[in-house]
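Computed from the coordinates by the stated procedures, all read-outs in this text should not be read as laboratory data. None of these values were measured; they are calculated from a predicted model. Cβ atoms are built from the backbone, for glycine too; each structure is taken alone.
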Structure 1
Amino acid sequence: MASKYTPGDYDLSVKRSYAGLGLFTNSAIERGKCVVEYYGRELTEEEERTSRSKYLFEVSATKTIDGTERDNVARYINHSCRPNCEAVIAKGRVFIFARRGIKPGEELTYDYGKNYFNTFIKPNGCRCDKCMPKDAGASR
């Protein structure tokens, strides 16, 4: 029997998005289901301080993983101020869960958190669906 932290067998694909590349579902995903795991190599303290990776995920005060490897498809999930997913940390691992029902063709998104948002997204302006002017959608 699978645990609630076992990702479903969803048909996910990386495609062009408003923020470069994004992760989309070709399957319907029910609210509350585990979609995918965000994984990567655990960094040493020194590597964490000096890394220039854009795919770092702080799991705890003493553990950060680098999700750079392309087989970690969760790295393609973009930030949204109105996300359809959320990151859940359990037993030192990061799982992405659906916050609501997600339809085939939708891009998966989650809120990257205040620190990441203020450091990397805010200075350039957030381009998520909630923050972009509605009439700008066609030009994205």
Structure 2
Amino acid sequence: MDQETREMFGKVLGILETMKTDVAGLKTDVAGLKTDVAGLKTDVAGLKTDVAELKTDVAELKTDSTSLKTEMKLLKQAMVAFGARQDEMYLMLKSREESHLRMKALEEKSSVSVIERDQLKMESAKIVGALRRGAHEILKGLGDEEVS
């Protein structure tokens, strides 16, 4: 073999060694990519699980929201009814207070009436007494005239 052929073989062998090194590096890179892809698949599976859980949570939240809306409507109705009852109670208490004041006024009038009635009784007793005395004096005067 001549020198030129040897050099050529040497270059080809050098290139083959470089290619062998590059192929080994590529194999390492491919193995790393396989690991990365496996990791990504695991991550995607985890994300799918998370998304499924989130969908479940969203469905539960929608149900809870609907339930809360219903409860709020019922609460508002109860508040309106409570307000109406409170107004009724206020009117009843006000009416009771007014009745109490009227009763007190009637009691006071009754007390005044009792006093006036007692005064009238005393005056009528005085009048009746005066009438009796007057009648007695008249009868006495009539009796004295008959005697004379």
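A few remarks follow.
- With Rg and Dmax of the Cα atoms in Å derived as 61.0, 209, matching label from 1, 2: 2
- At a computed 16.0 (distance in nm of label points 7 Å out along Cα→Cβ at positions 9 and 121), which of 1, 2: 2
- For -38000 (helix-only ellipticity at 222 nm (-39500 (n - 2.57) for each DSSP H run of 4 or more, over all residues; to 500), calculated) the corresponding structure among 1, 2: 2
- Comparison of 1, 2 by distance in nm of label points 7 Å out along Cα→Cβ at positions 25 and 113 - largest value held by: 2
- If P(r) over Cα pairs in 10 Å bins from 0, in percent, for residues 33-88 alone is computed and equals 21, 21, 18, 14, 11, 8, 5, 2, the structure in 1, 2: 2
- Among candidates 1, 2, the computation of distance in nm of label points 7 Å out along Cα→Cβ at positions 49 and 97 that gave 3.6 used structure 1.
- When mean count of other Cβ atoms within 10 Å over residues 17-24 is calculated for each of structures 1, 2, structure 1 gives the greatest result.
- Structure with the greatest value (metric FRET efficiency 1/(1 + (r/R0)^6) of positions 81 and 129 (r between Cβ atoms, R0 = 35 Å, to 0.05), set 1, 2): 1
- At a computed 10.0 (mean count of other Cβ atoms within 10 Å over residues 41-48), which of 1, 2: 2
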